[in-house]
Structures are given as structure tokens and as C-alpha cells.
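Some structures are shown below for you to check.
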Structure I
């Protein structure tokens, strides 16, 4: 084999995957058809769950330092502010990152690329995938560019090559879904704002708009729907929507550095795996841009398949572990399409009577949601992807109190239980003293054990004395049990996943 894992695509998903693999000692080769990293700002919302993954990889401080934490959200209806709320207040006590970070994709990719290169990795640019084949032993791929005269072999291949994925097409995987009727636009513009850490959502007659900071003070990303009466134009330019935006935003737009129109697709691949080949990111699912879910979901895919491949290749796990990737990640992608994208399609349907309803209903709903502590937390967890869990996964076993296997480990603001997550490796957490059985099992598997003193804060989060947690490399709970049941639970885990 030339390498252990071939990654096709060096966007955020592919580079996040490459960073996970190389830090686990996996030999990885990355190929991309582009001549170099992305130059446009493109996707820019980075949510709390993604930043938690980056914290495990040692990248969060740099990403946060270079981005803009959007802590406040304000909603305008027909040019008038109706409601505002604090993202930081919603996420208080839930994550170390209680906001949405705005960080343009071109800069984002460069951080991930440098981190990969600092570990000895390399991206083969201008090398589009032509074809590949697989056997029970590995995958062989042919690329244009520097490897055009020979094939390249690896144990596994992961396609992170976008919505028009060559990998997905070569596998013959369906990509069901549809395309919204409406036309949408995106622009980066210079606008004077009072605060550069606010997201402004606007609703007007037959349209909506979003404004959020992009790079530096005064540079804003604008996303919106083109009203139906404008969509008949053959050549559509920013000047056509500028008067409408000025009215909606109540702000003067000084200049525009980038403008594009597009139609929104909503699709999920029929499967995310075929043999030794996987797909992740836009190759497996595409969504509306509202809520900034698409790129974060793709990075979540990459983290998920990355640590599983590393566990099989380097840490003595059987290939049955890889069978959990498709059900865990495709289930979330399908849920996202049926909720966020479904609502987006209804709101933005041309001449939709629902627009009038939402203009009346949305401010009331937001006030009610943000006034109640429970719904505040639920709102943040949903938008930030902190709520994602794998309770139904074959990898998840056990329950203690309100904690279930598959859930993301609850975050303690003191950092006591999140410090062990650094490095993205398997480990055991015991709240109290570890039993001899647990110690013996962990030592045999080479997993570190962390005995954590049960503070009042941890008790409030639902942790119980004597409970033991086997933590996956992504910070989710694989096995949880009390002192009486942990030994049998770990034996069952071994029976499923130990090589």
C-alpha cells in the first residue's frame, strides 16, 4: 500500500479528516482537483460543537482568535427591530464556546492545511480523481496530475469531494432530494455597524435576509432571497437587490467585494459507505445555508469516520466499528433535511402566505423560547449541534441517571472532565475511585483512566458517584454503567468491537 487512507478533497471536511488521522499516527494522502486552497469566503459559520472538536485537536485557540464570535442576534421585521437575544446567554454552562464563530472558509482551510502540514502531511493539488476500484484488501485510485502515470493504493478511501462527488458517482450511490424553486444571493459588503459581533435576521415582503460579520469590522456577509418578481431577469446583479436590502437592514451598503446567486439543494446520499470507501461532507448531504449547518455537519462526518479509521488501523479495533459510521451520520443528515431545510423551503417559497405568518409569529416565538431557561438551552444545543447524540448506535451501551451512552459528554465549566478529551483518544472516566476490574480492562486495552472528584457542579450535571464512562475519541459516551454493571458492559463492548 502507498498509504493507509486516501482522502479525496481538501475542503474543510477533507482537511479536518486529515488532521484527525495524522495525529493518530495514520498515514494519509490527500488529493484535490483545485490548484490550491479556496480563495472565496464561502461557508463561514463555525458552531460550538465544531470548536469543541478543534479544542481536542489543539486548533480552537487559533480559529477563535482569527474569527469573530457572534454573540448577539437581532430580528428585524419590515425594517424595524422586533426582538434581540444573546447567544452567549443561551449557551452559558453548556459549552466553552457559547456563540457562533464567523470565520470565512478560505482562512479556515488555511488553518487546517497548516496544521496538517505541520504534522508532516501534504496535499496533492491539481490532482482530480479519475477512477478507483476496491477489493477486500484495499482501494486503488487513479488521479490526473502528478500521479497520472500510475495508480495510488490505500487501505481505505474517503470522498470529501463535494456535492458533485466523483467518489459518490463512481460508487453509484443515489443522491435523492430536490431543489428549492427560489433564487438566493450571497454577498460580502462594507457596511458601517455599531457592533461587529451581531447577527441580524430580517423578514420583509416576499423576502428575507441575514447579515453577519465576515473578516474585520465593517465587512458583513449578506444572504437573502430574491423576491419572485425579480427572478425573471436574465442577468441578476447586486444593484437589483441593494434598495431592498437597505430598507430591510436599515443600513447603507458602501461597497460589495463579492456577489453570487444560487439555488438551494437539499439532498442526502442513499448510503455513506460501500466496502472500503466512504463519503463525507457535501458528497453525502447538502442543505440550505440558513443556520450554518452544512459545513459543520461535514466536519462532524470527518471527525466521526476519522477516529473510527484510526481505531481500526492503530488501536486494535475490529472493522465492525466502521459499520457505525453510516447510521450515526446519515441519520443526522436526514433529520437536518426534514427539519431545518423543510422550514427554510416553506418560509422562502415564492409568494408564500407563510411569510406573513412568520413575520407575525417569529418575534413572539423567539421571546418565549429565550425567556424560559429550558427552551433557551434547547435552542442553543440545536443550533450549535451540541445536541447531536448516537443513543441508538450499536456502539452505545448503558445508562446511569439521565446520562445515556451515545450522548455528548456533559461539559463541566471547571474543565475537569473535558481536559482528558484533548488529543482525541479513547479513555475511561470514573467519578470516584476506579474498581480493579475497570483498571485491569483499561490497562489491557491501553486506555488511560481518569478518576474525577465528584464536585457539586458535576452532580448538578447528572454525574453519579461510582459511575464509569468509556469515552469515544469524539467526546461521546460509548459505555456507561455503575460499579456493579461496568465489568459486564465492558465485556460486551469487547465482544462487539475488539479485534
Structure II
């Protein structure tokens, strides 16, 4: 055997040995509401009761047997009516996974006593709804006036929530209900390296809410491919106090249905937003904020604010410089929102290649720009399609330099279908009507690569000959591949 072959054989042996070690390190623990069978946690037929999960003595940094620790998969089996509280952390490369088995659910009259169905204040945790995992409440509504969290995470890093259904965390049914905080389906209170994706959320005050920590620096938050409806705020994020700093925040490929009149209230306190991000406290700031390829649509209600609302410090307009809002499809069915479909209330914003359409009736306002009365501010609104609006862009002072160009404004874009498919036909005046913005990003809403040097199409979609329009309005799961956050952005 030659030297090269011996070396290759040695490498293969080492790889196989390490693979076997890694495979044997992982363990599974099965948990149900009550102990089943032998109650030793070794299988779904012999699951531990929920008290095992909630007992910190059963968690270990180096788990053996059916202890819970790094690389453990905790299988949730059947129906739960008791809350779960994570008792320990995983490790880098060896997260603890909490997996809902098929048809597993957490349903209670109320989760108020515990604060949430699942409380996670530890790191390197994956909460996976599996095929059809469900978290719901049956008595958190306008009658009981009770509200809680579905999942609550505080001061955590490297936590992922995916594939879950979270419904009726607060089901507002009474127009006279004055509730302003109707709970949150997925709450991240401080932390870095967090994601929530591929969840279905309905009927709650806020679908997903992330708060970044005062006098601290956080990073790497990704909220994507969630389908959200019946919420006052679909996705919201804000500074938790002065000098809160956040870098690399991406909100993309979500399907958000505006709430209609569901969250209107007698005192007009509930201002409805599909996506709402702010940096309002003194010294707070978000850098590298990107909101893209979202589909926000429907009736915004009487007390609407905006489909996408970004808000900097009210006194200075600073805190969100460089926010990039692009490739979003915004479709208003009842006149739009009071502050437009997109409301950049900040300095240094970029609004590119969005398709903003009003259906059924003519819309009031597509984009409202407002940066207060501060000097030295700027913004850019380019390559967008605005169709069927009384006013396409409204500026209320403050912007010293507003670049407004290459938008198709109230000219029939000749969509494939003007009600449910907003791709471009070959005759569309939006074809090749935009400028090339390859330095900012390089794909369209479908993930198609835009030209590297030639003119781009206006709007969220590049024209592709022979396109049948099958993926446009079917929600975010079909719109983008499961790429790493930031894929398709300019280099």
C-alpha cells in the first residue's frame, strides 16, 4: 500500500471514529403531560411526565442516559396543559432540541400563571414544531381580558424557534375591548444569534417581538418565512432603553395579513403595523437592518399606521441609518394605511424595488416619508411600482436630500394578473425601467438573480419570459429557498 493510500486510510479511520463518537453522544428523552408506561423517558410509549422536564436536577452539561443536556432531543408527545420551562443550556454545535412529535400540542385555558407556554432563558436551544406542533389558549380573549406569551425567551443567545403553530394567544373579538398589549406569540427579550422562521401565527397582539438590550450590543437576528394573521403587530422590534445597539437584523420572506378592524379600539390606541421597527431611545441604533421579500397584504383597519414602519429617534431622526427596504410586495385591499404602506421615519433610508398596489378601491398613500425637522437628512425611493394610489409619495419635511427616481407611479404595470399575480408581462412598462443597484442587493423577491450590469425592472420582480405566476401569492414558503440570512444581498 502506497504512502498516499495509507494516509487516506488513516484519515477515513479518524473520520469514522469521530462520527461514531458524535452519534453516540446524542440522546433522546420522551416527555408527555403525564408519565406513560414505564415512565422512564426511553420512548413515546414510556414517556416521562412534564415534571421531569421542569426539574433542573434532570439537566446536565454532560448528559447520560435520559438526562437533558447538549445534543439531547426532547420529544414532546401528545397533549400538554402544563407549561414547560427550559432548565439548562446546550453548547456550540450541540444545541438542545425540543421537538413536537406529530400531533403534539400545548393547549390550556390560559398560560398567564406561568407567563408563557414555553419559557426559555438558556442558550443553544432549538424549539421545533415538527410536522404540526401547536401552542394555543382557549380563554385568552376579549371576554377574559387575559394575555400571555406563547414562547418567552429572555437574555438568550443561539435560540431558534421554527415550524410551530401559535394561535389564539389573545383572540380579540370585541370592538369595545381596549386591550393594548394582547400578548406575544414569540417573544425574544434581549440576546443575539436568534431566529424565528416557518411558524404560523394567528390571533395575538404581536406575532413576533424582539427587544434589544439597553447599554449593550446585540447582533444577528433573523425573522423569516413566518405566516402571520390576526395581529395588531405582525413583527415588531424596538430598543429596550438608551444606548441599545443591534447589528445585522433581517426580516424577510414573511407573509403578513393586516388585521382589518379586529384590533381597532374605541380610544384609537392600537396602531396596526405589519412590520414595525424602532430605535427611539437616545443613543439606540440598528445597523445593517434589512426588510425584504415580505408579502404584506389586506385591510389595515381604521386605526392603521403602516404596513412597514421604521422609526428612529423622534428628536434627531437618527438610529436607523442605512435601513434597506426592498423587494417587498404590499397589497392594500381597503385603501391602505394612514401613514402609507411604507413609512420610513428616519434618516438615511433606502426604499428600492417594492411593488405597492391598492385593490378594490383607490388607495390613499403608498409611501409617507418623515424625518422630523432635523437638517442634514437623506433618503432614496427608487425602482418601485406604485399603482392605484391617490398619492404615491408624501414627504412631510426634514429630508434635505431625497432621491426619487425610476419609480413607475400610477401607470398600469401590466401585471400577469392584477389581483393575485404581480409578476410582469412582456409588455410591462416596468421592464428594464429601473437602475442597477447591484451594490445593494442582487436578487428579486423570487430569488432570481437580477442583471449585474444592465438595467433592472422596477418593482419586486424581474421579468422572466414565460413565467406562469404560480408562486406569487401563495405565501413565503414558496418564495425563497432556505438560504442563510443575507443571501442575495450585495457584496
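Readers should treat all values here as calculations from the given coordinates under stated rules, not as data from a laboratory. These numbers come from a predicted model, not from an experiment. Cβ atoms are built from the backbone, for glycine too; each structure is taken alone.
Side notes on the structure shown:
- Which of I, II yields -2000 [helix-only ellipticity at 222 nm (-39500 (n - 2.57) for each DSSP H run of 4 or more, over all residues; to 500), calculated]: II
- With P(r) over Cα pairs in 20 Å bins from 0, in percent derived as 23, 51, 23, 3, 0, matching label from I, II: II
- Test item: distance in nm of label points 7 Å out along Cα→Cβ at positions 28 and 388 calculated as 5.1, pick one of I, II: II
- Structures I, II were shown, and relative contact order in percent (Cα under 8 Å, 6 or more apart) at 7 was computed from II.
- Among I, II, structure where distance in nm of label points 7 Å out along Cα→Cβ at positions 44 and 332 as derived comes to 2.5: I
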